[in-house]
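As structure tokens, here come the structures.
We did not get these values from a lab; they are worked out from the coordinates using the rules stated. Everything numeric here is computed off the predicted structure, so don't read it as measured data. Cβ atoms are built from the backbone, for glycine too; each structure is taken alone.
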Structure P
Amino acid sequence: MIDFEPSEADRMVRNLAHDFAAKEIRPVAAEHDEREEFAWDVTKKGAALGLSGSALGGLAGEDGITPLIMAEELSWGCGGIAVGMMTNALAATAVSHIATQEQVDRFMPMITPQDGELRLGALCLTEADSGSDAGAMKTTAVRDGDEYVINGTKRFITGGGISDLHIVFATEEPGSGFRGVSAFVVPRETEGFSQIKVWKKMGIRASHTADLAFDDVRIPADHRLGDPDVDFRSGGSGALGTLAATRPWIGALAIGIGRAAFEYSAEYARDRQQFGKPVISHQGVGFMLADMDITLDAARLLSWRAGWMVSRGEPFQAEEASKAKTFGADTAMKVTTDAVQVCGGVGFMRDLPVEKWMRDAKIFQIFEGTNQIQRVVISANIAKRVFS
């Protein structure tokens, strides 16, 4: 049975997250964007209310959709601050999808805010020479008795260096691609681990993005996620599975930005008079707004379907997660660009928030697997699919 009626939990989370975004995020969004500062106070306040990325780990919830609603509403407030608040989600997803139950019980509390204390987790996969080609990573993990020794660098890590716990993907068999990749838990205070660069960005500037170095970092062998009796060559599928599981909420975050821009530009078009009538009454503008509304609805449904599948462990038969991420990101970019157009010359100015939303939207077509790579994945699946 397909039911589009929001659950009581959905409504409660939507109201809570929207109210928080309106009262706590939007008033400080421009300031944090201008200063390129992580919104510590906002993140702590949100975490105290349960508005944290930990809830997205494995898309927790009865239907897997409730966390996506939360992500969209927070991103409606500010994409950059929302990404910062959701930092835990990537690490939590890796733990929930790769770790043993004992490891989940041990490590998840370390990245889950509780008792008024903010705790952050970061996922470390990308490197300078292995972005879309993540299997080409050079960071290594070598077993040495009861420890692993990690060496290498990671690039563009959200929450890197400021998070309490880092989930680091490294190869145990260099040159073997994903076959030799495993995931390791590295606490922030570990000797040999350091933050070497904080990036200045075009958009989502309230989120923290850094490069990290691992110089003979030693961690206990039980910090390698997964069953110790399973050959490490299964680790690569864990990395790919983690990325696939995060795509629905990446789409949801993008939708939140697009929705903010759509709502603002629609109000502007209703209020702005040209040629003796509201701008929205001119077909050229009215049709743009109609298309914005249509694509946002379609993107949301794709994201919800993929999130529902993740929460139930349903395999992606038609690369539903890639579709959700790709369409959500493309929609956000198109909608925010059109929102600037609807607002005309003043939309290009920094006095209006639409230019910020346009800058924020761009990264969603790039990180967590570029939209070009997503299309490679989707088209490869089409080639394998049997039609009847």
Structure Q
Amino acid sequence: MIALSSRIPVRRRVHAPVRLGVFASRGRRLLTACSLLLLTACARDGGPIVIGIAGPMTQTLGASMQRAARLAVEQINARGGVRGGRLLQLRIMDDSGGEDGAVHVAQALYDDPRVVAVAGHISSGPTLAAARVYSAGTHPVPMVSPTASSPDLSGLSPYVFRVCPSDLSHGPALARYARQALGARRAGIIFSNEDYGRGVRQTFATEFTKLGGVVIEQDPHLPNTTSLEPYLMRMRQRGGVDVLMLATDQPGAELALRDLGRTGIHWPVIGADALVGIEADGSLAEGMHLSSAYLADRPGDVNAAFVAAYGRAYQGLRPDDVAGLTYDILNLLAQAINAAGPDRMAIRDYLAGVQANRGYEGVTGRIAFDSQGDVPGKPVTIARVHGGQLVAEGSQ
């Protein structure tokens, strides 16, 4: 694995042994580059074509990603594979949901000449860190994230794409729902103090205020936070809120919901797409509203077939947004390989041209990337937790 370094080389006098070490290091880099070229050429001739899958595989969202990717590849290979009968193969790697893990995973996938593209990562922080690795060097890897929503990803690199709306869509959609559907005038926000939480918090607060609402408090949730009760009690002392916005991950939201129950506070609760999956908590999450780029009850025969196949493969489970978006990524990449070949640059160019080719129609809807690698036409759906499932409330 090649270590990343931000140090800038300087001119200085060195002794002969050190100079020899520099030449040896350059020789190793040259050998690695030559090996990459040779093995990449061989990969074009036959054998499986490898797609990297990267995310927090031991966590709920990573498990969804892995299930959907496996289902898509099994179906593609059962139909005869790609590019004249070649099989697709997955290289699944766990980034542990952190930026350091994402960098190491990205470097390993970058260095593997068999990997022609990557589906991942899931959350914004790891995706931003990994994207810089995939985009560097002489053989960059096209990366397509299913759910990383940070606005900072837009235009980061010609090799970076995503198939979900950004925070610039989720936050405002939730703000409009709170003001227009729930009639909320006063909002409180609890947010994870990282890229995702700060992004959703800011876009929600801006839109809610623009619509005439008032955000009375914005409080951070940190990984070591054991109680959010002080925040909730302070909000209540200030007159309470009409809606509580949770721009957090699932553990943070569960903590907030438990503390609401303990304090006897009954405020409507809304949250963004990172909370998809909390519906499995049953009564704890009953009645809250979430934003999502995909719901399993989305109309259409293509989606119905996917939901049925997913349920057959995984003991009746319903796909969440990570699953639906990952499934679309794998099928889109298979289409790119069929059209352009198993070459990193060719696949990247095909993805960039999807817009000109009228887009790709998947189970989550139309995918067409703009010049920033975003899908500007992707709608955000508001869902309500009911009976352990997400039920669509309408699109924003």
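When distance in nm of label points 7 Å out along Cα→Cβ at positions 114 and 178 is calculated, the result is 4.8; to which of the structures P, Q does this value belong? Corresponding structure: Q. Out of P, Q, which has the highest value for mean count of other Cβ atoms within 10 Å over residues 258-265? Largest value of mean count of other Cβ atoms within 10 Å over residues 258-265: P.
2.5 is what came out when distance in nm of label points 7 Å out along Cα→Cβ at positions 74 and 202 was calculated for one structure; which of P, Q is it? Of the options listed, only P reproduces it.
Name the one structure among P, Q that distance in nm of label points 7 Å out along Cα→Cβ at positions 338 and 362 of 1.5 was derived from. This figure was derived from Q.
Computing distance in nm of label points 7 Å out along Cα→Cβ at positions 210 and 226 gives 4.2 for which of P, Q?
Structure Q accounts for this read-out.
Here helix-only ellipticity at 222 nm (-39500 (n - 2.57) for each DSSP H run of 4 or more, over all residues; to 500) was derived from just one of the structures P, Q, and that gives -13500; the source is Q.
Among the shown structures P, Q, from which was the value 1.06 of Cα Rg over 2.2 N^0.38 Å calculated? The value was obtained from structure Q.
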